[in-house]
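A.B. asks: For reference, the structures are reproduced in the following blocks.
What follows draws every value from the coordinates through simple rules; no lab data is involved. Since the model is a prediction, treat every value here as computed from it, not as a measurement. Cβ atoms are built from the backbone, for glycine too; each structure is taken alone.
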Structure 1
Amino acid sequence: MIDEKLREAEIIFEEVKKNAELRIALLKLDTVHYVAKLSANLITNIFTLICTLLAFLFGTVTLGFFFSDLLNSYALGFGGLTLFYALVAIFVTITKTNLIESVIINFTVRKFLNTRGNEDHNQ
């Protein structure tokens, strides 16, 4: 009787040990998956940002030459464009705490929660 109970206890202990090992392995795999997904997302976002910045830069140079051609003066064309960007920078600086930061924070949190929510539904 006691030998039978000891054997059952050993079987239960082995099953618990096996379950713990499987849970640890699953946790490692989930961590690797999440880091890989985060890395891929970061790399594609950085690439998109670089392409957008290059397009903006070349578009700005093109716009400067266009205004220079319209005004028949490089100084007026590029100077006017610089003044426009300076005004935009001042506007952004003034409104950043009230409008811009809250929108970016809400977007980031929503994107993170949607990403985490999709992972939970896939399991």
Structure 2
Amino acid sequence: MLGRLLHGYQLPGANLSEIEACETSLLIILPEDYKAFLRISNGFNDEVGQGYLVLWSVAELAKADGYQLLEFQVDRFLIGSNSGPTAYGIISESYISIPFVFAGAWSEEVRVLGRTFDEFIEAVEAAEGS
């Protein structure tokens, strides 16, 4: 997973209690592979292949609930962006992209990028999520 992410790490990683506190405050459950990433790098900000990836730190995740894009729920929340018009999130255990601004129902704008963190990174590398 991390071999593809050459730069942009936010060290040190988050500890388990910080991650659990974030989940508790937002009433969300982060996927295990994403928690593993956060324990190594508490966020990310850099180019990834043909795409750009900003993954929010645990502290920034707590603030992301303020976006009016979609209401955070236990299985639906944002985790970052492409540093532009696209948000990245998780819906029902799938990593997704969704425009920050759209017309119509948000559910019609969601694009699934992968079921695992590795698949998500591969999609961002190929600029599929922008």
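A.B. asks: Work out which structure the value 22 belongs to, where relative contact order in percent (Cα under 8 Å, 6 or more apart) was derived from one of 1, 2. Write down the numbers at each step before the final one.
C.D. replies: Details: 1: 8; 2: 22.
Considering all the candidates, the number was obtained from 2.
A.B. asks: So FRET efficiency 1/(1 + (r/R0)^6) of positions 37 and 77 (r between Cβ atoms, R0 = 25 Å, to 0.05), computed for just one structure, reads 0.95; which one of 1, 2 is that?
C.D. replies: 2
A.B. asks: Comparing percent of Cα pairs over 21 Å apart across 1, 2, which is largest? List each step's numbers first, then the result.
C.D. replies: On the way: 1: 70; 2: 33.
Ranking 1, 2 on percent of Cα pairs over 21 Å apart, first place is 1.
A.B. asks: Still on this model: Here mean count of other Cβ atoms within 10 Å over residues 85-92 has been calculated and equals 10.4, so which of 1, 2 was it run on?
C.D. replies: This value belongs to structure 1.
A.B. asks: On to the next question. Any idea which of 1, 2 comes out highest on FRET efficiency 1/(1 + (r/R0)^6) of positions 45 and 61 (r between Cβ atoms, R0 = 25 Å, to 0.05)?
C.D. replies: 2
A.B. asks: So if we calculate Kirkwood radius over Cα pairs in Å, for residues 13-52 alone for every structure here (1, 2), which label has the highest result?
C.D. replies: 1
A.B. asks: Same structure, new question: If you work out distance in nm of label points 7 Å out along Cα→Cβ at positions 21 and 93 for 1, 2, which one comes out largest?
C.D. replies: 1
A.B. asks: helix-only ellipticity at 222 nm (-39500 (n - 2.57) for each DSSP H run of 4 or more, over all residues; to 500) was computed and gave -34000; which structure, 1, 2, did it come from?
C.D. replies: Working through the options, I get structure 1.
A.B. asks: Of the structures labelled 1, 2, one was used to calculate mean count of other Cβ atoms within 10 Å over residues 29-36, giving 10.8. Name it.
C.D. replies: 1
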